[in-house]
1. A value of -11000 was derived for helix-only ellipticity at 222 nm (-39500 (n - 2.57) for each DSSP H run of 4 or more, over all residues; to 500); which structure in I, II, III was it taken from?
2. Figure out for me which of the structures I, II, III the number 53, 38, 32 belongs to, where Cα extents along the principal axes in Å was derived from the coordinates.
3. If you rank structures I, II, III by relative contact order in percent (Cα under 8 Å, 6 or more apart), which sits at the top with the largest value?
4. Computing Cα Rg over 2.2 N^0.38 Å, for residues 94-141 alone gives 1.74 for which of I, II, III?
Structure I
Amino acid sequence: MLCLSDSIRDDDPSLQRLFNTVLETQTLTELFMAVWPLSRLLTLRLVEAVLAERARRPTFWPRCPACGTWLESKGFVGRQITSLFGVVRWRRRVGRCPAGCAIGQVAPLDEELGLQPHQRTSGELQFLGCALAVFVPFATAAQLLGWYSGGTVSAQALWGWVQAAGCRAYRYFKRHFASLSGTQS
């Protein structure tokens, strides 16, 4: 326990406060309830550190899909996404076509991470939300996700995730059914 308490820096009051709350608990239930916010925050810090390290790596810029010119870096731009552990924030390189083609900005790290442009929630949060929505109403599932992640999830967003998952599942099964029956879709 000394190693863990020593590794939590004294200059970070939010971590120190959460750690002290864990140390002051009496019952096992209180201990688990107190450790959850601390573990979420530690997880967020770890993920943000990994993303910062990946963002510092050299970036290979592809060619512009419109004109073929090599894309150029326009510097670092912030990104955030809501995950099961809370909001993750990082900065990553973005690039654009030097010829001014209307392709928008390109973020190779986002593509490497499997993120879509304008995606605001992580895949695992959406997955858990869809699983919960099978058993409870959307509003209840959204409330449970909010408690778990420490953020806010709307029932409408959850409904959209379920619809998107349903469309993906339909395309998957349609494609595989067609391959079994020997027809093209």
Structure II
Amino acid sequence: MTKDRNTRREHCEQKLVPIISKNTQNYIDRLLHTHKPKRCLEIGSAEWYSTARIGHMIQERKGKLISTEVCYPAYLKAIHNIHSYPNITLYPRDIRTVSTQRYIHHKVDFVFIDGNKSQYGEYIEKVEPLLSSNCIILLDDVIKFHNKLSSLYEYLQEKQIIYTIEQLDSDDGVMLIHKKWISMPKVPK
């Protein structure tokens, strides 16, 4: 798998396809190995790199991944590239505007968000009802694109949601949110 993964990464890097960093990839691998989710959701598959990685990691425990991508040409490339993963279903949808009940029928254990950075807050709000009690949400590029995340930080502050940020690269990192942090009782002001 390592050689195949390196070949896919090299292909994406040569074509200038935006993909997760190697450190983010390793972080996701460790998180999926430790947390062992079976039902996953990805928002922003781009052309397939992270989608295939997550799909591969959960396939051995019969896990399923639903992924969405709003850019139709990227969606078409992703569909072509993930055909060997029967546990992945990819939709050309904007999760903010389409009823998720039409295509997500179970609570999810893991959410990876790597879509339009300015819409991260809306994504969290939209997926909140879909989260299992043990769900983990991981958001990519939260340091590099901090200036585009005002809707996310407004939502987190409004709902008093606790989060952690892990710096994985010299200029970037990920945000981690546990479902239990979302549903914690609020302290009165």
Structure III
Amino acid sequence: MSTVHDFNKSLEWSHAQEDQPFWLEVYAKAFPTLVNMHSTRADGWAQRGGIDRTIILEDGTVITVDEKVRAEKWPDILIEHWSDLNRQVPGWGHREKSLTCDYIAYAMIPSQICYLLPYQVLRRAIKLNGETWWNKAHSASPEYRDYQVVKANNGNYWTYSYTVPIEILLNAIRDCLIVTWEGTNG
């Protein structure tokens, strides 16, 4: 099953959310020693690296965040696979894409929930599971109805994303936080 939406309208709405007061509340709760935060929306190396916001903590730690906002409450996380399908430009959630942000902040306005997804761990989860999720989203099987393809018309090109149920994604991230190895005990 697939859905089509207008990318430019969605992006415009998302950018309108950048100064909403909920972001300060989210980051102050997530990072109790927050002293400052700065929005980085202008085109440049930071924006191209997936940095929408920089957070400064009391001890000088800098945390970078890529912010995603959805206007409705959904039971899933939308993962951008192809930013431009025709030119095969990987989206932020493609296994070959590398961003410089520390977190993806994924906010759903109506439910007042923000999922802070550690980017490198999320990236590992996508590398291990993304192809399976992508295939489930393209499947006509009723058992995979919770996975969908979402197409965005950007005027001159199409962006393709897929949905993953929140619990499935969070479990995959949790599993990637545990690393085992074989070898000698040193």
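1. It was calculated from structure II.
2. Traced to structure II.
3. Largest value of relative contact order in percent (Cα under 8 Å, 6 or more apart): III.
4. I
Each value in this text was obtained by applying a stated rule to the coordinates, not by laboratory testing. What you see is a predicted model, and the numbers here were worked out from it, not measured in a lab.
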